[in-house]
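Undergrad: The following blocks contain the structures, represented as structure tokens.
Only the coordinates and a few stated rules stand behind these numbers; no lab work does. It should be emphasised that the depicted structure is a prediction, and the values quoted were computed from it without experimental measurement.
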Structure 1
């Protein structure tokens with residue numbers, strides 16, 4: 001094993017040791033190496049070690065990889081109280097996974113709900129100072145807590161906690177069937193920023209409440225002078241549209257109309273980006289016009305949202321002339337992520353139009369591998385022979401990135417099989 005803790009040569013690291021060390025990348029790589037033939041007892045043991053070491057993200061990764069929490073004795077796992085005190089939503093989720101959730105009585109979960117609420121009401125820093133009695137300078141860092149969200153990590157007087165108690169509280173309330181008010185959930189979210197777990201959990205929970213109160217709150221947030229409030233309102237509308245059973249659902253219709261109107265008046269780039277992402281699954285000329293209006297926006301995030309939204313109509317062979325020209329421009333954008341989003345949209349159209357295929361083929365020579373991967377994928381969806389050479393040049397998926405890269409490369413290999421067997 002090299003100094004960085006990565007697998008090299010014939011020496012293979014222990015999954016348990018990697019979990020204990022908190023090496024997320026190495027755990028992921030080892031799980032990929034073992035695949036479906038891995039030692040599930042070892043994965044379960046590694047899960048117990050990750051929980052004991054407060055590595056909630058790794059514990060969740062191991063659960064997804066087949067670890068069976070029900071095989072862990074209660075004394076092999078961290079007490080739920082310690083997990084709630086830690087402030088890590090991922091760690092609490094790992095201990096409340098469905099296979100062992102019934103170990104905790106409802107009264108115990110209520111105690112944990114009350115504990116999380118006390119942390120929220122006091123504030124992580126104030127409660128940490130109360131517990132340590134220290135008035136020293138506090139060390140604050142931002143850390144990844146699970147695959148999607150981050151939280152703050154605070155260290156003082158030899159004690160370290162994360163500030164994810166709001167997300168923990170929201171999760172426990174939902175589990176217990178306790179309905180927090182719309183206002184309270186919004187307050188929990190706005191105590192943090194968009195990447196924080198408390199924000200994300202509140203937004204998702206509220207978006208599943210298909211009712212007038214939620215919609216009224218979203219409209220109120222849209223009119224707020226604070227960009228953070230508008231950002232949460234935009235995300236809430238986007239999720240209302242995303243989770244709709246159909247585009248004809250009442251609140252989905254309201255959301256898409258409101259987002260289209262909003263896109264013409266929003267001045268904050270971050271908010272506008274969220275608004276436009278709310279239109280990327282809606283098949284209609286009004287949404288397309290709203291997206292096209294921002295093709296040349298100065299902010300790359302806005303242009304990425306435009307690129308992601310164009311060409312997403314349910315009729316996968318349809319692309320308007322205006323959208324086609326916009327995507328050709330966006331595939332040559334100076335921002336790499338804009339190019340990737342545009343290439344993925346072009347690939348999804350799948351109509352094999354030569355100008356679009358040629359633009360994707362040009363990206364096969366891009367210096368970044370992730371751009372080459374989406375170009376291979378898009379060409380394969382267009383049944384373009386050039387995807388085979390592009391895939392051959394890229395080779396096998398890289399260790400630690402196998403799942404992500406295989407999805408793109410598999411499309412080229414499937415095209416090759418169809419070509420050779422028809």
Structure 2
């Protein structure tokens with residue numbers, strides 16, 4: 001992908017200005033777009049809109065893409081592009097929607113710039129957007145085609161066949177397709193669930209497949225979100241907590257996600273906190289069946305042992321493997337926790353843990369937690385290229401992983 005010479009010159013001159021206004025422009029973009037196209041409220045996560053994460057993620061992505069076009073030394077944008085595409089197919093995003101997004105996004109930039117938005121600037125940034133959009137459209141078309149999904153009908157009906165209470169706030173749903181079979185998926189991927197709420201709004205959310213590939217069912221593990229700092233409770237997780245029981249029919253997307261269990265024999269280090277345990281559980285279930293001799297180290301942080309979802313299954317899997325060990329940290333009650341290895345009190349500290357040589361690292365949890373863990377692991381000598389992570393929600397780290 002390459003900008004035309006005229007547009008490249010303009011983008012080089014204006015990238016700094018656009019970066020400064022990008023956050024404000026994307027807030028304005030979403031407001032104007034939803035006002036004109038309220039049907040898109042059923043596609044976008046309203047919780048991420050409410051707390052401002054989605055506008056910031058979009059702004060950062062577009063600016064990073066533009067910088068990649070004009071700076072040959074900029075980091076490769078391909079991994080970010082692939083991650084966005086996977087998120088989009090789990091939400092049923094389709095190519096025609098990019099026309100709407102482009103119209104209102106570029107219109108918002110023009111509004112913020114005012115008289116400074118010359119025709120040359122508008123043309124150059126229109127070219128940036130459409131290079132960005134066409135790359136995503138192509139990648140998403142490939143993902144839809146590989147899964148045999150019609151983008152016009154991105155969800156399939158699944159029935160809840162079992163429900164498991166993992167803790168007071170966390171529960172698992174075992175899902176089976178109403179017709180057909182579970183599509184092939186990779187360990188570590190997620191699905192989108194779309195729920196029709198009582199107020200008539202339809203909302204999607206993405207949940208990790210917390211089981212390894214099973215063929216006839218898949219399991220998702222969900223934490224009921226409680227609002228903090230004035231934010232509302234999670235509407236979808238709350239609805240599922242109250243209503244998703246055996247027999248309930250749910251709309252489920254194709255599996256998606258690019259942070260997946262590799263097929264190598266390299267030692268594996270799994271680092272998680274809270275509900276970030278879900279992809280770890282899927283990885284351990286898969287490995288304990290298919291590769292029980294692989295070296296694995298699990299490091300998990302939680303509030304208490306009773307908050308540690310999926311613990312019993314993980315314990316069985318660790319015991320079933322020849323070289324798997326687990327270490328947990330609990331903010332409260334660590335000394336009384338009935339764990340395989342004595343739990344440590346307080347927050348996770350990886351500075352003194354023993355790491356296998358040449359390990360691949362998989363992390364999942366709150367962004368600040370992963371940033372601290374990543375720095376600590378790098379201080380231990382783990383190369384940044386060996387550290388992989390999954391973020392629940394908009395990826396605010398992908399554009400600046402060294403933050």
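Undergrad: Cα Rg over 2.2 N^0.38 Å, for residues 147-370 alone computed as 1.03: which structure among 1, 2?
TA: The value was obtained from structure 2.
Undergrad: Among 1, 2, considering only Kirkwood radius over Cα pairs in Å, which has the greatest calculated value? Don't skip to the answer; put the middle values down first.
TA: Details: 1: 23.9; 2: 22.5.
Across 1, 2, Kirkwood radius over Cα pairs in Å peaks for 1.
Undergrad: Between 1, 2, which one scores greatest on mean projected area of the Cα convex hull in nm², for residues 203-298 alone?
TA: Numbers: 1: 5.6; 2: 7.9.
Going through 1, 2 one by one, mean projected area of the Cα convex hull in nm², for residues 203-298 alone peaks for structure 2.
Undergrad: As an exercise: helix-only ellipticity at 222 nm (-39500 (n - 2.57) for each DSSP H run of 4 or more, over all residues; to 500), calculated from one structure in 1, 2, equals -13500. Which structure is it? Mind showing how you got there, number by number?
TA: Working: 1: -18500; 2: -13500.
Structure 2 accounts for this read-out.
Undergrad: Next question, about the same structure. Consider the structures 1, 2: one of them gives 15 for relative contact order in percent (Cα under 8 Å, 6 or more apart) as calculated from the coordinates. Say which.
TA: Working: 1: 8; 2: 15.
Clearly, the read-out refers to 2.
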